[in-house]
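Some structures to go through are shown next.
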Structure I
Amino acid sequence: MIRGRFGVSDVAQQIVGGFLLSAPFVVTEEVWLLAASMNWIRTAITVFIVFAIGYGTLYRADADRDPDAEAEVGGIPLRFVSLVVISYASVTTLAFVFAAPGTFGATPATTAKAISIGSMFSVIGAATADSVF
């Protein structure tokens, strides 16, 4: 069985899940300290993990969902593109709404790294909400 089309309700579920799971990590000093100490290779690995978790949760953990049957953007399923964008956007939004970079004295590079860490949790929440509801 293939689920229905990807729509506004799916995006809303991803947004709620993405914000819900990432919020505590955006305001945690330990995340910002870890980000400050990370090199770019570790950051790239973190980004890869976000993509792998997102894809795995959407299409490997849910046997009812077929990525080949979904609308695509450049050959990539729209649902997956939305998931990744929402995961990073929710963490970025919260970081700046809570003034976390200024509070923790973060450079732009450290802020990008902290966002990559927070997105690991955001993608779990967003993908789970999209898959469960």
Structure II
Amino acid sequence: MQERKVILAIDDMSMNLRTIKVLLEKQFDVRLAKSGQMALTIVDCEKVALILLDIEMPGMSGFEFLEKLKDHPHAQDVPIIFISSHASPELIKYASKYGGVRDYIIKPITPEILEKKVCAALNINPFSVPDAAL
């Protein structure tokens, strides 16, 4: 049996984390973190294949998390997909300048968009994800 990839979702809103988990848990092992600090602890303990990252969070923003992630050598090449309610072209352009950032999803999360962007970031055929995962 093939090992399931670990996806780390970081968002301060529990509802967003639950949505991501429900949408992806059939295909992936989904780890949830309500803060950047909690996420850094997970990165220390697990081999993460992809990070879904909110930008605006109390305590440590998504951008600050990425700066701290640079201190974790085994996680520097992990692809990042920002998930944010902020859709300004300036912010999207700014976010795309960070190393590892593969994409940007605008909230509210659309299941089909999440699936396609996660599969693209992990180089997985989107049609290999069971329909029940959506």
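FYI, it's all coordinate maths here, none of it is from the lab. Fair warning: this is a prediction, and the values are worked out from it, not measured in the lab. Cβ atoms are built from the backbone, for glycine too; each structure is taken alone.
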> Given a computed value of 18.5 for mean count of other Cβ atoms within 10 Å over residues 50-57, which structure among I, II does it belong to?
Replying inline: I
> Which structure, out of I, II, was relative contact order in percent (Cα under 8 Å, 6 or more apart) derived from, given a value of 51?
Replying inline: I
>> By the measure mean count of other Cβ atoms within 10 Å over residues 106-113, tell me the structure among I, II with the highest figure.
In response: I
>> Of the structures labelled I, II, one was used to calculate Kirkwood radius over Cα pairs in Å, for residues 26-89 alone, giving 12.4. Name it.
In response: II
>> Given a value of -23000 for helix-only ellipticity at 222 nm (-39500 (n - 2.57) for each DSSP H run of 4 or more, over all residues; to 500), calculated from one of I, II, which structure does it belong to?
In response: I
>> If Cα Rg over 2.2 N^0.38 Å is calculated from each of I, II, which structure is the one that comes out at 1.07?
In response: I
